[in-house]
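For reference, the structures are reproduced in the following blocks.
Please treat every number below as a calculation from the coordinates, not as lab data. Please read these numbers as outputs of a predicted model, since none were measured by experiment. Cβ atoms are built from the backbone, for glycine too; each structure is taken alone.
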Structure I
Amino acid sequence: MTILSLHSWRVTPQQGLKIQNELANQVEQKNRLRTPQWIAGADISMTMQSKEAYAGIVILNARTLEIANEYFIKGKIEFPYIPGLLSFREAPLLLKLFKKVSPAPQLVFFDGQGVAHPRKLGLASHMGLFLNCPTIGCAKSRLTGTHREPKLKKGSRARLRDKEGKTIGSVLRTRENCKPVFVSVGHQIDLETAIHWTMKCTTRYRIPEPTRLAHIRVNDYRKSHS
């Protein structure tokens with residue numbers, strides 16, 4: 001994939017906050033996605049005691065949700081763990097790996113936030129700007145905003161709203177009687193389309209297949225190479 005260069009990743013947390021505020025208005029929340037052939041999921045695996053990390057990307061056939069290809073890389077993560085600044089910790093290694101991906105996926109899922117973020121630039125949005133393709137943030141927990149609890153039936157959802165009452169995401173029940181996930185626009189997609197593809201990529205598990213499989217495969221890779 002061709003990766004855009006928008007800024008340096010060698011920044012302080014304070015500089016990271018400034019970058020997020022500056023880039024947030026470049027995120028596109030209009031849908032550019034057409035029916036994808038390839039869908040990617042990306043994840044990072046590491047232990048809390050080490051700076052050594054492994055990045056993994058799986059490419060799924062959009063029709064069958066079977067893994068068509070997978071990529072892994074080992075590297076170091078220097079940026080500290082700070083809520084709201086996850087992209088500065090994970091994106092450099094993920095982007096290095098995305099350069100190896102071919103052909104390019106038409107849609108990428110991230111286990112993190114998109115615009116459902118205090119500065120409207122979570123991992124999925126930040127990565128979307130660098131990848132210049134549609135991305136979806138599908139997180140297991142809420143970072144910001146308020147919501148009512150969705151009904152227990154699969155497919156039920158509730159709006160996630162910021163403090164001004166603006167919708168920033170969806171609290172989506174992907175499996176009946178199971179905790180919901182938090183879906184938000186990453187880049188070049190609208191919320192309804194993001195919800196549609198999250199449900200389409202969810203099988204009998206709570207987490208959609210792209211990020212579920214990326215998590216499993218990169219953890220397997222780390223365990224076999226450490």
Structure II
Amino acid sequence: MPSLTIKEWSEDDRPREKLLNKGVAALSNAELLAIIIGSGSQDENAVELSKKLLAQANNSLAELGKATVADLKKHKGIGEAKAVGIVAAMELGRRRGNSGNTDKPQIKCSGDIFKVIYPVLGDLSHEEFWAIFLNRSNRVTGIQRLGAGGLSATVVDIRLLMKYAIDRLATAIIICHNHPSGNRQPGTEDMTVTAKIKEAGALLSIPLIDHLIIAGDHYYSFADEGLL
């Protein structure tokens with residue numbers, strides 16, 4: 001038997017009306033997702049469909065954020081338009097996390113680096129390589145995506161990295177990439193690229209001060225491990 005449509009609910013329980021009357025913080029993740037989805041299917045309303053989506057992502061927004069349009073379309077009741085809306089919302093959340101602090105954060109330890117780069121790399125399903133540029137006070141002056149799809153000397157253009165650093169008047173560089181597998185240990189290519197960038201930075205007096213590998217909620221710091 002089909003469930004009640006959201007329009008048949010009490011007004012206080014409808015996600016849109018609840019947001020307007022009580023504020024966005026009063027809504028659950030499923031209710032927020034239901035607003036993005038807009039409508040359910042013949043058998044499930046939008047909130048029920050959202051709860052099912054979240055349950056299949058282990059009730060983790062980070063897991064849901066890894067889903068592609070094709071992944072989401074595998075769920076009954078999720079067509080292309082709804083899938084695109086969800087992916088777009090997840091990406092907006094990721095970008096907001098990366099740009100929400102207008103102050104230039106100061107880097108004092110690897111944990112500070114993790115806070116800066118995790119919103120960018122934490123829930124990606126593919127590898128990306130980024131650089132963080134610092135001034136003399138070790139404050140972040142900018143971050144730059146350098147490559148995607150894998151880490152190797154051919155993917156990472158070290159000359160371009162150094163050009164970005166010079167253009168930003170950086171006095172130090174941090175490099176970061178992610179391991180979607182969840183394995184935070186560096187591989188041979190990670191070691192090779194790190195050594196090449198360290199050497200290039202030394203020649204230009206723009207030292208490489210750390211390389212972080214992001215693996216979900218954890219990370220590996222080359223500096224902490226004494227590898228720089």
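Things to note:
- Once distance in nm of label points 7 Å out along Cα→Cβ at positions 126 and 198 is evaluated on every structure in I, II, the highest one turns out to be II.
- Structure from which 14 was derived, relative contact order in percent (Cα under 8 Å, 6 or more apart), options I, II: II
- Identity of the structure behind -12500 (criterion: helix-only ellipticity at 222 nm (-39500 (n - 2.57) for each DSSP H run of 4 or more, over all residues; to 500), calculated), options I, II: II
- When Kirkwood radius over Cα pairs in Å, for residues 70-133 alone is worked out for each of I, II, structure II gives the greatest result.
- For FRET efficiency 1/(1 + (r/R0)^6) of positions 46 and 110 (r between Cβ atoms, R0 = 35 Å, to 0.05) computed as 0.25, the structure of I, II it came from: II
- Parent structure of the calculated result 0.94, given that Rg/Rh (Cα atoms, Kirkwood Rh) is the read-out and I, II the choices: I
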